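The next part holds the structures, each set out as structure tokens.
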Structure I
Amino acid sequence: MSEAKLRVRIPWRALSMVGSLIAIWVAFSITTDGTFVTPRNLTLLARQMSVTSILAIGMVMVIVAGQIDLSVGALAGLLGASSAMIYVSLGWPLPAAFILPLLLGAVLGFVQGTLVARLRIPPFIVTLGGMLIFQGSMLGLTGGVSISPARPYLFVGQAYVPHTLGWAGAGVLCVGLLYKAARATGTARYPWIGLAVFSLAFAALMNSYEGVPFPVLVVLVLATVFTVLAKHTTFGRHLYAIGGNREAAFYSGISIDRHLIAVFTLMGVMAGIAGVVLTARVGSATSDAGRMMELDAIAAAVIGGTSLLGGQGTIWGALLGALVMASLDNGMSLMNTESFWQPIIKGIILILAVGIDMASRKTRSH
């Protein structure tokens, strides 16, 4: 009986999030006289949410394990600036400019994870200190001067996927989602069918402008890989176990320290990818790049259903949360809303999301 209830609860929670997003889009469509829902604006919106989405994917894994990382925004900015300097100042080849920041991110994530796991320093303190260190390092590295890479570098942030390839990818995704729907039972199949329809509609919408933005393709690939990692590997299941009940995970033989170090290392790699995409999308590396993005990533994960208490969360839910955050930014900008309203609205939504999660956990406990 409990399993049947679970099958009903999960789809309706996801559908309620989709309904909220649709309501936001309808409201902005009315207030902007339809400008918000034009193919051009929605394509730019998809590209705009890519960096937050990449950070949110890694953040889900960190929060699921019962941890937090406040340094990812500053780390993404630092690694993006490092990537630009490798390519522009040092004149190294493009692969080096893309790969070396990821390796550096892995090293810095490993260091932070080791401090948390081995020395038992609270992750809030470690990553808050890391945020300050990375911000200072980025300012010292750039000297406060913007670094603008040449056109080949900008491909990962500004290019579009050819229309034919976009349709092919959407078709493959649609078939996979329909296969999942066929294997599901009851109401659990409806979200898969909805996602299949959405994938085709998304490809049609993007192709009606320039095509699927390349950063969005990067996000979809990373989301797929991390979903498999989280749901279908021993490592992922152990992270959920650690976040859900750390003591039980310890007594079941799970190496908690090793898993925590690994998840912070992965987060460092994701920060490197986000930094490269951010630099390429904006067209330059600046001393304030990535500032406050850690809060957007955490908010996206929480709005998408990840519990700050650990043990619960999905990658695709975080992407939906990132889309909500980006939609608010984009819509209010089109409305020429005073800039101070944006953080206020996002803060209110974040508090509501956490409140709903806490209330639902209390209800389940009774």
Structure II
Amino acid sequence: MVFKAVLAGCGSMSKGWLSALADHLPLQGRVEIVGLVDLDLATAQARAEEFGLGDAMIGTDLETVLSATKPDLLFDVVVPTARQDVVTRALHHGCHVLSEKPMAASLDAAQTMIAAAKAAGRVHAIVQNRRFIAGIRRIRRLIESGSLGEVTALHCDFFIGAHFGGFREEMDNVLLLDMAIHTLDAARYMAGVAPKAVYCLETNPSGSWYAHGAAANAIFEFDHGVVFNYRGSWCAEGANTSWESAWRIIGTKGTLLWDGEESFEARVVSGDSGFFRELTPLDVPEPADIAQTHGHASVIADFLDAIAEGRAPETVGTDNINSLAMVFAAIESAKIGQRVLIANQEIHS
């Protein structure tokens, strides 16, 4: 089946979506872009020209383009504040929707979109592409194997001096809302247990080129006594980590270190005496689902497969809202200076 799709929001992020459709072999021929929508007509026209989409309808009004093209899908790449209106409008037109992260600008908006998708009988999923990279899936597989024992803690460091320009530098809570969502979703996926509470300190360090919230330190409590420590900054110059962060995952039998790129170190206790117990290196297995380790393209492929197979995709909104809940709980904790409980959002879906 070839899906007809409209892409809304033709800024820089849209290039990654269209490149995935054009360059990733398993996606080629599965989606026809029949419309491009942006508030700036010239931006939409330029993106159409760049990707050879001369037959697609170009417009500034989403309602008009949806009515004229009658697509199966909407690819939502608009700014977060516009997401609720764009998603609900597309669902009203019978589209399945794949949205850029974050899922919504508030939990209430996310719940509204979940309800709209349920009422329309359509799939609404989120591009959480980090959980589709090989390193994240390798760690999840190692944890599930039990080789590290029972996981007790996850620690990650994210320090990058990122000069985006544009809307990010004017956002409130920019690190937590625009970037940490990836890391928090990855932690929830790797740990395999639900978040319960958070204490967060958010700052905008001296010298920051962001308007608000370029750095944060957060302690998350998960079920089964698991603790997740997040330290991050988007205005830390001089020693960038990977975009995937640097991780330390501690289990009752040993520890895994991952630099967010290609380096893994894992050791487990093999001795039963001495001040420091003897350690043995542990192999980190390749992902069981190697075909699903292409980041953005794999999210799109899983979304299309889920529609065709009548199942929920891995990043469906009813699950992803729990990662969003972690973000907003951290923001609330930073605002009031207190520990904040995180409710399981699935009960509202």
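Using P(r) over Cα pairs in 20 Å bins from 0, in percent as the calculated read-out, with 29, 57, 13, 1 as its value, let me know the right label among I, II.
Numbers: I: 28, 60, 12, 0; II: 29, 57, 13, 1.
Traced to structure II.
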Next on the checklist: Ranked on mean count of other Cβ atoms within 10 Å over residues 55-62, which label among I, II comes first with the largest value?
Outcome noted: I
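Looking at structures I, II, which one was helix-only ellipticity at 222 nm (-39500 (n - 2.57) for each DSSP H run of 4 or more, over all residues; to 500) calculated from, given that it came out as -10000?
It traces back to II.
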Next on the checklist: Comparing I, II, where is relative contact order in percent (Cα under 8 Å, 6 or more apart) highest?
Outcome noted: I
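Where does the value 82 come from, among I, II, when volume of the Cα convex hull per residue in Å³, for residues 279-318 alone is the thing being computed?
Working: I: 82; II: 115.
Clearly, the read-out refers to I.
If Rg and Dmax of the Cα atoms in Å, for residues 159-302 alone comes out at 18.7, 55 when worked out from the coordinates, which of I, II was used?
Details: I: 18.7, 55; II: 17.8, 57.
So the calculation was done on I.
For FRET efficiency 1/(1 + (r/R0)^6) of positions 271 and 335 (r between Cβ atoms, R0 = 41 Å, to 0.05), the calculated result is 0.85, so let me know which of I, II that is.
Numbers: I: 0.85; II: 0.30.
Source structure for this number: I.
Any read-out appearing in this document is the output of simple, stated calculations on the displayed coordinates, not a laboratory observation. Everything quoted here is computed from the prediction, not taken from an experiment. Cβ atoms are built from the backbone, for glycine too; each structure is taken alone.
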